[in-house]
Structures are given as C-alpha cells and as structure tokens.
Structure P
Amino acid sequence: MGKQNTQLNIDYTLVSILVLLGITSLFSLYTLGPVLPAKYDNTNFLLQQLMWYGVGGVVIFLTMLIDYDRFRQITWFCYGAGLIALIMLFLRVPASIVVEANGAVSWFYIPGMGTIQPAEFMKVFLVMALAHIMVSHNDKFIERTLNSDLWLFLKITVVAAVPTAFIAVQPDLGGLLVMVAITGSMILISGIKWRIIFSIAFIGIATILVLIAAWYYVPGPIATFLEESVFSHVSSRFYGWLNPEQNADSGYQLILAMLAIGSGQLFGKGISDMEVYVPERHTDMIFTAIAEQFGFIGASIVVALFFLLIYRLIHIAILSNDKYGSYLITGFIGLFAYQIFQNIGMSIQLLPITGLPLPFLSYGGSSTLTYMLAIGIVLNVHSRTRTYMFE
C-alpha cells in the first residue's frame, strides 16, 4: 500500500527565487527613478510595480486554491476570451479604450487600472489549450501511428496559429516569437514521432536559409515587401542589429545599451551612477541598468537567478506524475526561457531588438500578472504532486 502525502507541498525554492527577482526589480526601478526622462516625472514606477507584485501574489494564492486539473474545464473559455480580446484590438473596438503606442495596437485602457495587454494573458491561455489538446489526444490514441501524430500536430498548429496571427498583425513581433517558442517547446514533448518533428524542423530551417539568401542577393524586393507589410519595422531593426553604427536611427538604442553595459565593466559604477541614457530603461532595457550599476558581477548574478528559475521549473515538470501538469510547466519553460534569452540577447547585440520585457524585472502590469499566473500554476502542480512508496 502506498503512503500518500496529503499536506500542501509548497516549493519554497521557487518562491525564494521569485522573491529575489522581485527585490531586484523593485530596487532597479528605485535607482532608475532620478534618471528617467521628464515625461515620467509624475509616475512612480516603484510603487506601481510593488502594487502589481501584490496583486500577483493574490493571483498565485487564488490559483493554488483550485486543483490545476480543473483548469481543463475552463480552458476553452479562457482561450476564447483571449481570442475575442485580440479580435477587438484588430477591429479597434471599442475605439474609446483601444490604445496605440509605437505603431502597435496592443492595449486596452481600463479606467482606474491603466493599460492591459491581452497578448500577455493569451500566452498562458495558449499553454492551457495546448496541454489540454495533448492530454486528450494521447488518451484517445494510445497506439501511436503516423496519421495520429500528424493529426495532433495539425491541431496544435491551428490552435496556436489563430491567436499568433492576430498578435502578429498588431504588429508585435516579440509576442509572435514567444507564441512560437511556447508552441515549439510543447511539440517537443507531445509524443509526436521525432521523424515528423525533424522533417518539419528541416523545412523550417531551409525556408529561413532561403529567406536569408534572398535578403543578401536580392535585398530590394524583400525590403519592399517588408516595408509594405505590417512588419515594416523589421527590416530597419534587422539592419540596426547587424550594423548599428551605419544605421543610426534603428541602431540608436542598441548602441546606447552596449555602451551602458560596457561602461559597467567588472564591478559596476555604483548605485544610481548611470551616465548613459537608454530609452525604455525601466521596461525592455532594465538589464542595462543592472549591468551599468553593478557590472559583470551583478549581471551574472541576475543571469544565475534566471538559470535557477528555469532549472527549478524543469525539476518540477520531471517530478510531476501527471502528464497534464508536465505539459503545462513545459509551456511555461518555453515562455520564460525564450523571453529571458531574447531580452538579454538583444541588450548585448546577440539578437535583434524586439519589444519584450525581462520576466519579473521589467516594469509592466500585464506582463507581471501573466508571469505570476504562470508561477501560480507551476506551484499548484508541485503542491499536488504525490509520491508513493510503490509506483
């Protein structure tokens, strides 16, 4: 007879990592206060971020009250609500609360709350939908065949492609890539035969190589196509990434980011000693503020915290003896791993600049609540993972 653990099993390691990241975020916003542009003088980002962390803590608590398996009952309601919000942004209705910023229509303005970005919450809803599809499919098709695997891949692709397309036309290239990362990570552990995955990956890589070759050999038509599409900003960002000095407009932010990080050297300049102005430093470029103040050592500690976060998520996913729970966590691993890699990578010219915040550090209400909801689900899975003497 197995002995079941009936006590609530809270992962204090994951909670500790979250607290450390929260302290880092709040302290960074505090030091950034005096150096932000004058247009932000009336905004206290420290207090607002503290408020969002408080609301996020409540979200985690409420999420853990319900057995995560019951989330399957509301999966399509959440997915549908998120999709309706994206469609409303696409249609720009109601016009009175739709907000456009930096050429993107991605937010609703809610009186008393500020702006809300539906694409952020759609990331969690997509993870829930794909996990539900994978569990239902694998329970139905116990004996895997080529046709059943192709059918699963088609279902995953369609469910992911619909909201991704609406995010793409906002336009939000960063959000699009996060959705792709989530989908790709979940396909890897879906049980689909590897020959199918490798074949699709080969086609995708070949397509990318062809596009890169076309970019170099016939740049005119490609650039014209991009400029006439919703991704008119992609070509300028790409050129700004490859040659920031020769493309001063599109490479301006990257040059400043590299200068700020480099000026921090090994130990940094010290608290609030930031001489380099970097646009959007409290949001997408908050890593540059940490690197300039605390140097390579401080930046490395932040990277180590993120490494521990991803490692802990992988550990919890492996420990879970329920496929649905493992699928959920895998989707969140894809979400966090890609956003962390993309945000830090774009700050050091490893990747092109996209409008993606650094999880748990960058200021933002929608993004912070999304991350907290994801962590709440992960803690829920861990707390309800039972161990038995004989399995």
Structure Q
Amino acid sequence: MKLKSSEPFWLVKNGIINSYPSLRENLDTEILIVGGGITGSLIAHQCMADGYKTVLIDRREIGHGSTSATTSMLQYEIDVPLHQLIDLIGEEAAVASYWACYKSIDDLKKIVKEVKSDCGFKKKESLYFAALKKDVGWLKKEFEARKKIGIPVKWLESDAIAKKFHIQHSYGGILSEQGGSIDAFQLAHDILAYNHKNGLQIFDKTDIKKVTYKQNGVTVLTEHGTTITAKKIIYCNGFESTEIIKDKFVNLLSTYAMVGERFEDDQSHLNDTLFWNTAEPYIYMRTTDDNRLLIGGEDEDFVDATKRDSLLNDKSGKLTKYLKKILPDYDFRMDFVWAGTFGETKDGLPYIGKHPNFPSAYFVLGFGGNGITFSVIGMELVSEMLKNKKHPLADYFKFRR
C-alpha cells in the first residue's frame, strides 16, 4: 500500500533548512516581531533595513505555521473582484489596493534577488476563468473594470483556453500578465538567514504567556520565564491573531491542497500560468519548480484542526475529480495532500496597522488568497508607521474600518 503524505509538500521537500534556539535570557530591543513565517520574515527584513534593533520569535519551528501550508501563488487579484470592491469601498480605495498588489510581485522579486534565495521565484501569467456559464456576465464586467484602470488583461474565449492550456469546461476567462509563484517556506528561511547574519535575533519554540502593553513599549513574558522588553511589538501571526484580538474581524476557513508526482512529460502549457476559477469556493492550480502539479480549494469554515484534517480523503477525492474534468488527459497521481487554515475578511483586504486596544503594537495580517502580496505591502506601511508617517493605504487596511 502506498501511503500519501499529509504533511505540506514544502516541509517534506525542504526538510530542516535552518534551526534557531529558544529564548534563554532576558532581552531589550526596539522591535519585537511575533511570527516566523513569510510575513514575519518580510517585516523583519524591512525593520533591519530601516536600522532598528530587531528580535523575532515564533511558537513553532520557523515557517511551520501557515507558511508551510500555503500554495505560494503570487496574485495581484484580491479575493473580492475589482468591480465589487469598488462598490464596497469606493473607486479610489479599490484601485489603489489592486495596483499595490500588482506592484508587490515585482517588489518581492527584488527581495528574492537581494537575499539570493533559492525559492524558485518565477513570474507567471494568471488565468481567472468562468467555472459556470452564469459567471460569464460578471466576469466580463470584471475584465472591463481591470482594463479601464490600465491593468494589462486579455479576454480569452473557452476555445482559446482549451487550445492554449488544454483546459476543458471553461466558459472564457481573464488572462493577466502579472503573477508569480515561489516556495514561501524556502523564501522565509532565506530572508531570515540573510538578516540573521546582519544582526537579527531569532528564537523559535518560544511562546508568549503574557504581554503588558504601555504607551512607551511592551514587556513580554515567554513560556520559558524569560522577558523581552520592546518599544514596539509587531504581530505577524495570521489567523492566530484571533487568540489576541476579540473583535470579529475575520472568518477562518480550512483549505485543502494536493501535489502530484513529478511529471515526466511536457507540461509547458501549464508552467507559466496560475489558474483559478469563479466557483464558490474557487479552485486554484499551479505547477511547482520541480515539475509537479499543485491544485487546491474545497474551502469550508474552520471548526478545529481535527475536523479539518479528517476531511483530507474526501476533499482530495473531489479535487482529483475536478482536475480530471478540466484536464482529462493529464496523468495525475497524488503524492502529497494537506490542509491549512486561513482567514477571509469582509472586503478581501488585510488588516495592517494599530488596534485601539493594544498600545505600542502593530499587526500585519495578510489574509486571503493573496496574503503574501499583502505582506509585501505591509513592509511599506510598517516602515512609515514606525516613523509616525501615514501611508496612503493605511485607512483602507485599518481595524474597525
């Protein structure tokens, strides 16, 4: 019997990249970052670049939270389509948010180059296609909205999609020039290793037991009985922020993903494009840099980890069935299947900035399908906020907006 790994593909592929100690002494620093995933690594990179004495801690091994489970699709598209987001928050805010996400993919490329990461960063196109005939009307409206603001897009009919990508049962879609893919687990490690050499202090397996917030700083008590005193604390802990913030600001969802065996035949028609559809919940798909196919989706409300993981067989079966429908000639054999938890906000936008209940604290919570691009945007916002300057996007991403 062949067993399938229920560990995220990235953990098995990469193994242990770097290990850091748990905290064994009291520390005093300017910036304390909580969370050692891709968001925490990016914010640490920015804080180090800005010259702050910075400490980063994580309750787990580095990168073993959501970063290990992400599908690492780099999309400028926000989970709420542009034309709907304009209706929700206004044209200026929606357009600025979309363009910020667009720019962030190129900004991330520069960071990858700067830290000399082996994360397999690759620029790709993105195809957003209609899963049902009834979706064509609003998807064409979305195409026109993007085209109107200058985003480079093309409309492809179903026969063109079938010819170019071999995808069946689509009803047309938006092809965008901007997109990309990475191994976020590898990149987080590479960014942290780069900054560790330059003085960033990193401690994993160090959980927080208590935080005392004051206007002039925070004092953190860890599980080991050690303390960290910091002028500012920045939470980059994704959905685990719901343990701290009691507002109902995010809906937690479980998502499922699987990766196939290495494909020996030519799949160049898939390698340069990200795919996702208009289904609710939507299905997403990409290839990896070692020639595997990754497909995910089948999201549902998060109850607990046990319930989430008990559905792996059922969800992988449904994903396999859908894959066979749209790529009937693809010889997919599953190697890895896993589940992850992520957050969905009312407008598809992240929460980045201060919360009124937590003096001397900032949050960088890049929820949604494009959380990585939101985290890149968060670098700019945090940099400005720490200098007491206001970023143009700050009001769109604030709490209680």
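When distance in nm of label points 7 Å out along Cα→Cβ at positions 10 and 90 is compared over structures P, Q, which one is greatest?
Top value of distance in nm of label points 7 Å out along Cα→Cβ at positions 10 and 90 goes to structure P.
For structures P, Q, calculate mean count of other Cβ atoms within 10 Å over residues 98-105 and state which one comes out highest.
Of structures P, Q, the maximum of mean count of other Cβ atoms within 10 Å over residues 98-105 occurs in Q.
Quick check on the output: -23000 is helix-only ellipticity at 222 nm (-39500 (n - 2.57) for each DSSP H run of 4 or more, over all residues; to 500), derived from one of P, Q. Which one produced it?
The read-out comes from structure P.
Using volume of the Cα convex hull per residue in Å³ for the comparison, can you identify which of P, Q gives the largest number?
Going through P, Q one by one, volume of the Cα convex hull per residue in Å³ is largest in P.
Can you tell which of P, Q yields 19.1, 57 when Rg and Dmax of the Cα atoms in Å, for residues 82-249 alone is derived from it?
For Rg and Dmax of the Cα atoms in Å, for residues 82-249 alone, the value 19.1, 57 is produced by structure P.
Suppose you compute relative contact order in percent (Cα under 8 Å, 6 or more apart) for every structure in P, Q: which one lands on 28?
Here the read-out was taken from P.
When you work out distance in nm of label points 7 Å out along Cα→Cβ at positions 106 and 370 for each of the structures P, Q, which one comes out largest?
Greatest value across P, Q: structure Q.
Since every read-out is calculated from the coordinates, none of them should be taken as a lab result. Keep in mind that what you see is a predicted model, and the values were worked out from it rather than measured. Cβ atoms are built from the backbone, for glycine too; each structure is taken alone.
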